[in-house]
1. Starting from the value 13: which structure in P, Q, R was relative contact order in percent (Cα under 8 Å, 6 or more apart) calculated from?
2. For the read-out mean count of other Cβ atoms within 10 Å over residues 43-50, a value of 12.2 was computed from one structure; give its label from P, Q, R.
3. Match the computed value 2.0 of distance in nm of label points 7 Å out along Cα→Cβ at positions 123 and 155 to one of the structures P, Q, R, and report its label.
4. Quick one: semi-axes √(5λ) of the Cα gyration tensor in Å came out at 37, 24, 19 when computed from one of P, Q, R, so which one is it?
5. If helix-only ellipticity at 222 nm (-39500 (n - 2.57) for each DSSP H run of 4 or more, over all residues; to 500) comes out at -13000 when worked out from the coordinates, which of P, Q, R was used?
6. Compute mean count of other Cβ atoms within 10 Å over residues 147-154 for each of P, Q, R and report the one that scores greatest.
7. On FRET efficiency 1/(1 + (r/R0)^6) of positions 163 and 195 (r between Cβ atoms, R0 = 25 Å, to 0.05), which of the structures labelled P, Q, R is highest?
Structure P
Amino acid sequence: MRSKTLILICNQFPFGHGETFISNEFNYLHSAFDKVVILSRTDETVQTRQVPNDVELFKISPKSNLFQKIKFLFILVSDRQRVKGLLKHEESSVRSIFKKPATDSQKRKMKHDLFKALEIKNYIEKKIIPKTGTNVVVYSYWQNSSALSGVFLKQDKLCNQAISRAHRGDLYFDVQSDKYLSFRKYISEYSDKLFFIADDGKKYQSGLLGQKYLSFSVSKLGTEKVEESNNKKKEDNLVLVSCSNIIPVKRVHLIVEALSKLSEINIKWVHFGGGILEKEIKKQAEYLLSTKKNICYEFMGKTNNPLIHKYYAENHVDLFINVSESEGIPVSIMEAMSYNIPVIATNAGGSGEIVDNVCGRLIEKNISSDVLSTIISEELNKKNKGLLAFDKWETYYCAEKNYTNFISEIKQLYEN
């Protein structure tokens, strides 16, 4: 790749505890570009992930203070024709998608998101571009206001390419409380590339907008197998692992309910992750599982990613389970499969692209705890799927392969 700078816009990385999966990709990005700048939309002050010393870090608050709101009013007045045209375009898009005019709630949301996009664009223009010049690729890790800001920078000739990824919460309308995400048609039309992390995402947005766009591409995430699996500790019980935030969409309660119905096999269940429902799930587990002699369990809480890899490398795990109601494509599943662990997963989002009945078991989203308990029992008694899970990971979700291909696509954009 010729001399080029990358501006990566993300929500937290390398601050806070979110976006842990960016670390896998970032090493490849850093090697491919002469200079990398990260703009984090966060108020977090503690840097929790190390990046090379030559990477410049910038932060912009995701919240809007009074000064920023006044500044936006100035932008509205000074560039009112552009703003008016953008809102008109989005209202037309809403009418096309929902078959009716935009509601007041949708209009408020599109104005808010437009404000944030213009705010980010203005920050990059004033604070970052003077240092990097315009020979840059602006890469938004999420299809949101950050991606829209990249489009604006491209249109104003302040960067050469504007690209974005699309995952789950930034893609599927039905996971939003108001069933709406703004400016998706505009981002699709004017981005140089929009990289979906799963085929399901590309299919969904194409169907939503009623057409396929030249910008659409699929570039799957990937993981590294960072620990070698030597001398694994073998438990007396069969080991079942889950790894997710304990929040409503992850439905960890289903695992507890399913385990409570099992009595014929001895199981140790280990869960990595915390969240707003953690206390509630722990109480449920104590009530339903604590008196069962064949079930033991351990909540590991929020756990740094290297420690999860270390656990997989040092402990024999018979089965991984994910019963989420909605997904992009879970990195936690990729990590488990890289350690020869077969997976049970709901057919949500792109999960059906990584899990099948060869390397694990794909189950329906509306599964009952009774049926789930039977499937857990069946899969724990199968001993030949671990190597098949590893083969699936190595073929389709290996970081080295996927991120090398991703950077090649970016390079083609630049060279063309």
Structure Q
Amino acid sequence: MATGETQIEQAGTVGITEDNGIGPVQMRVLLSSFLGWMFDGFETSTLILVGMAAMRSLRPGAGADEIRIAVGTALGGTLVGWALGGMIGSIMADYVGRKKMLMISILGYCAFTALTAFSQSVTMLIALRFLTGIFLGTEWSTGTALVAETWPTSARAKALGVMQSGYGAGFFLAAALWLFIQPMTGASGWRCMFVIGVLPALALLYIRRQVPESKLWLAAVAHEKEDARLHGGATRKFTLLQMFEEKGALARIAAVLMIASVTVSVFYGIVALTGPHIGAIAAKQGLVASKWASISALVYNGGSILGYVSAGFIADAIGRKRYMYLSFCGAILSGVLMYFCPPVLGAELCCVFVLGTFTLGVFSWMPIYLPELFHTSVRATASGLIFNLARLVSFPMPILTAFLLSGLGGYQPTVLALTLLYVFAIAALITLPETKGRALPA
């Protein structure tokens, strides 16, 4: 572990010049990345919220198990598209630039989201969600690299935590809209939610005019071109291979991929089950199940926003690894808390808030920590590869949890079993270096 820390520290001191101030450029970059990620969150949560209604509309007369499997398949298809598109888009961001790929990702997912609203069958909806996922996957690694390379070391973690909170804000926005749209529009309400998803296209005008390209990326590309010219080599090495060249890179990548896979798997396993669980408890108390299922999504995302925004401040105060240990242990404890929670609506919602803080808010470790492990020329490729491979690993989770729910006898033991996966994340974290206070590797 000491060797890995030394390599990261030495890499961060070569050729890096950072502006120590926070001005309009930094704020515009953060705003654009926040908005892009917010609508990613809106998109993903829309399917989670309206999936049951959409499948019942497209497949009337289907049984509850068939509907759950159809929703799980649609979520799984989105994850596969997200993973594949994210890996391709992340590589492209290291070649064509952060700004251009951010715009392409937003344009693509807006177009296919609008088309999803006109789905005529379950198969058509699943196919369109796969295509939407391809562009959703590109946005995160591109926006993360742009913010990380623009903000100074002293504020970088805080800015990335705020950027990550955009996902929770998007989830919160979708849940709030569905709470009002569903009773007003009836069976067709799910289509309205996907139509709203086209609105992020308006952000493209702002990004094109107001957001600059990363100076660190421009400098890294210029340096590689000059080096190739002087030595008569190829213009640029393939970034997917280049990221493995540093000593110890393979072990480091394997460790963070393990942590990312656990993070994504636990979230997607829990989130699809929480709304129906809270709705069932509300129904037993004579309340409207669909309303309280939507309220549970608001509560869950309220907890996630707390986790997102606080992450940068905690990571700067106690270090990246201690923050991650704290978060992963918190995730396990939140599962234990839910397991012992009595089946009372108020108590369950309190536990859902805690779950949101530690199983969705925990995602902030990725934008904070991953950019600090890799050089500028491969930063988007490496971050995107890890984040999106994790989605590829976890894509069966929405489908598997439908069976796990039956096998373990209910929501609470299923949640506990899922959160215990963080034991593997903690073991992998032991092997990784601390990066607090270090400049980004050049």
Structure R
Amino acid sequence: MRIPDANVIFPDEYKTSCFLKNVITAPNIHVGDYTYYDDADDPAGFEKNNVLFNDPEFGEQLIIGRFCQIASGVKFIMGPANHRLSSVTAYPFSVFGGAWTENTPPHLSQLPHKGDTVVGNDVRIGRESVVMPGVRIGDGAIIAAYSVVARDVPAYTVYGGNPARLLKNRFDAELTDLLLRFRWWELPPEALAETLPLLCDSDLERVKQTLRNRLAGLALRNERPEDWDAVELLIRDAFWNEHVPGASEPYLAHRMRRHPDFVPELSMVAELDGKLVGSILYTVSTLTAEDGTVKKCLTFGPIAVHPDDQRRGVGRALIEKTFEKAREMGYESVVIFGHPSNYVARGFVSGLRVNVCVGDGYFPTALLVKPLTDDAFDGRRWRFSESPACEIDEREAEEYDKRFPPKEKKTLPCQEEFFIYSHSSMHP
């Protein structure tokens, strides 16, 4: 994996953007990795041309975090630019020598101290803006072009104008809090590279859910053979007495893994603080058009989340992660049988919507389709055929269940609900 080098001056061939930390010499200016200044004329001259009235002896610092984007012409005014404000005149007599100097206190000692100027991480400062002494700009803030920033700017806000004022909050309070806790700019280089799809995703609800999971310690990885027993026990706990008294889903998982249609690349587990809490398994199924065209699609199931960890975004994380990988592998759609209330929020639609049926034009209510590409369906009718891996013998499933600790089978109302929707259909 090739990671851009934070220790070079010019990160690209155009040499208009400069990684500032590599050209700063003043002891009171501190700049984090990957923060750049963009200027067509002299980006490496930032310290001389853009940090004005800087005198390290004055005791105030300019601190700029990581991954900040500073546009051409931005100026930072340092504390020594101020004049004495505590007397009847602000005129700096002492700097001109002679009797004026002899009869006034030392110049720097007369100036007001505003404190350090601090710019957080991932801050964007627009062209020709001016940042006044002692200002603090929070992480993720954006400063509009030609602004004069004279007061503190909260994190993940947009400020602009002269003087700069709040224009809007970038995100809602929850996402702002998640980002401030996540602190992506502190990730190791390889981890950051793997996180870039998340950081550049415009689906903010998906971003929030992913951040919730990561902050909660949720990790996703491919299933390994040594996980199989634990995964089947997890599936059993998740489905026990859910659809029928008992559960046949552990045996289904057992069968799927041993079938040629099984897709190990998409079979993943979720761990929360090292504990196995979720699983998803995939097989390849087929879609056949009326003209005989046959193409592959994916089917997942069982997808399982431990009962203690449901409603925490684990299933959503597994689905969305495997959808990303499925697209990369060239698959156009995922077709499943499931309860619509569990899946429409993930982008599934009725098979009727995209003209996907079973048999001779039968549209089960539970037949759900997730297009992974814009051109997955073209109006033709497609007949869905599930992989033979999903066909199980209930007697074999009953026998297989004996390998697990005994559990009580119960008849529950949810089983009748499952029977109703799994045996109902829709009509064009």
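1. Only one of P, Q, R returns 13 for relative contact order in percent (Cα under 8 Å, 6 or more apart), namely P.
2. Values: P: 12.2; Q: 24.8; R: 17.5.
Among P, Q, R, the structure yielding 12.2 for mean count of other Cβ atoms within 10 Å over residues 43-50 is P.
3. Of the structures listed, the value fits P.
4. Q
5. P
6. For this comparison of mean count of other Cβ atoms within 10 Å over residues 147-154, the top structure is P.
7. Between P, Q, R, the highest calculated value is found for P.
The numbers here are math on the coordinates, done by the rules we state, and not lab data. Since the model is a prediction, treat every value here as computed from it, not as a measurement. Cβ atoms are built from the backbone, for glycine too; each structure is taken alone.
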